[in-house]
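A short reminder: the numbers here are calculations on the coordinates, not readings from a lab. Treat the numbers as computed from the prediction; the structure is a model and nothing was measured. Cβ atoms are built from the backbone, for glycine too; each structure is taken alone.
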Structure 1
Amino acid sequence: MVQRDVTAGGAVLIRSVARAMALLRAFDGDARELGVSELSRRVGLHKSTVSRLLATLEHAGMLERTVDGERYRLGFAVVRLAGRAARAGGLREAAQPVMARLAAQTGEAVHLAVPDGSEVVNIEQIAGEYRLQATSWVGRRTPFHCVANGKAMLAAWPDAALGERCPAPLRQYTPHTITTRPALRRELAAARQRGYALALGEVEEGLYAVAAAILDAAGQPLAAVSVSGPAQRMTTAQLERYGALVAQAAREISARLAA
């Protein structure tokens, strides 16, 4: 017999499914890899129950084991589902040809990211021509304040959005990470004036990026497109050139979505 719980609103929930979803949500944060014991503590379930649920999620491709077999991380099935959700609105279809052209113009990796609460989720990546490229960021979640695509979207929102999108404290990832609200506001003001946002080694040392927001029909940020690469290639002159290109790309994707 299937066990069920009843919510306060009267909706009937299947307990095993709710528990499996709780396990998946445990990865919705900074921790990208978690072991059975840590997951057990996070969701408040016995390790034997967690192990059975993990085996089921792994079989479905929602989770995968690390090389050492001791921990789990989100599987590619989750990324595919996230991609399908984005395609439902036509975002990826509108963005992909523009992103491909941008990768050819710059030779660097191009990313498409969307907002999700207080984080940015990367849903698409197109590699550039250089052999030294950033690793795949598809499916990776980051805070808004330390990545170019996050700052591009923040710059397109009113200042009041900072409280919701960037809850305190602002985590420091490198010596270059912005960690105060006044400094972040100044950075966003500069991004608005330029028409694109920068992140210079703020989430990973030596990784530079430039991004612009993709707007919906109401002028609100729906996503952001970015170009990223190692600091030695992303000179000041290149950042200015790439900034103009990503701003143009963002406008084109916005227009394609509105068509």
Structure 2
Amino acid sequence: MRKIIILFLLINQLSIGQNYIQIVKTDINIRMSPTTSSPIVGHAFFGEIYETNGQNEKWYSVILPSGKTRWIYKTLVKKTEFFPVELIKLNIAQIQEEIYLATDNAEKDSNSKIIDDLDRAEINDILYDRYNLIVMQKYSLNPAQFESVLNYIPPSRSVIVQPVAEHLVSVSHVDYDLFKIDFENFYVQTKRCFKLGSALDAMIYMYYDEENYFIQKLCFEDGYGKGFNNCYNIKNIYKSVIDEKNLVVLTDDGKIKKTSLVLKETKLNLPD
């Protein structure tokens, strides 16, 4: 019995180690699909570590900042273990600010950028990956640690000094980083969130921290009964002013586009 347990632990450790690959060449292409004719999403450089979620005969699939699966040629990498950088020693606030700027630029540039026959959402994802890989590479951070960097809250900024409100809500994913509070006319836009689904239990925390910054967060459970610790900064709160099919709107860049939902910024005011 003891041998079986030890064997199980060894197999488990090996499987964990195989979830990551390291680049062994100077500069390689990351592709949208497992073929050299597929669009280039970005560049990977020697020594970088990526989280992999599958493979075929010639390619590894890796997870990039957008949460999408992309592809790297097998002969250009090796399997490895991953030991994350201790984020408390870095200026994470500055890195996060550059991530937010890269995100905004990706969304803006996707309106005019043409990549093969891809639609706007696909181009936005590619640009999001491309721009944010550059941010990670600028600070010598492994792309495998992107989500940890994005959601990191420095200890000194996580102290709630003056609580404003907290609301237990049910939310449903609408599009990109937009969630609707179920049964209410409120929409929450977050800073790049990977949560999908409907009727998700969540907490909205609103407070002033010790440096008198007003903080709003949308937090999900890490697991049932484990508390609402999976948190994302809230970028904006909206109300729907029009919700109809085949609407046409004029965007800030002077383009007319179809939409089914028009939102207006507001303040969250839910019953206690």
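To test your reading of the models, identify which of 1, 2 gives 0.75 for FRET efficiency 1/(1 + (r/R0)^6) of positions 27 and 211 (r between Cβ atoms, R0 = 30 Å, to 0.05) when calculated.
Numbers: 1: 0.75; 2: 0.15.
So the calculation was done on 1.
For structures 1, 2, calculate distance in nm of label points 7 Å out along Cα→Cβ at positions 59 and 107 and state which one comes out highest. Mind showing how you got there, number by number?
Details: 1: 5.0; 2: 2.9.
By distance in nm of label points 7 Å out along Cα→Cβ at positions 59 and 107, the leading structure of 1, 2 is 1.
Computing Rg and Dmax of the Cα atoms in Å gives 20.9, 70 for which of 1, 2?
Working: 1: 19.8, 66; 2: 20.9, 70.
Going label by label, the one that fits is 2.
If mean count of other Cβ atoms within 10 Å over residues 91-98 comes out at 14.6 when worked out from the coordinates, which of 1, 2 was used? Intermediate values should be presented prior to the final figure.
Details: 1: 19.0; 2: 14.6.
Corresponding structure: 2.
1.7 is what came out when distance in nm of label points 7 Å out along Cα→Cβ at positions 35 and 115 was calculated for one structure; which of 1, 2 is it? Mind dumping the intermediate values first?
Numbers: 1: 3.8; 2: 1.7.
Clearly, the read-out refers to 2.
Quick check: -13500 is what I get for helix-only ellipticity at 222 nm (-39500 (n - 2.57) for each DSSP H run of 4 or more, over all residues; to 500), calculated from one of 1, 2. Which structure matches? Write down the numbers at each step before the final one.
On the way: 1: -13500; 2: -7000.
Source structure: 1.
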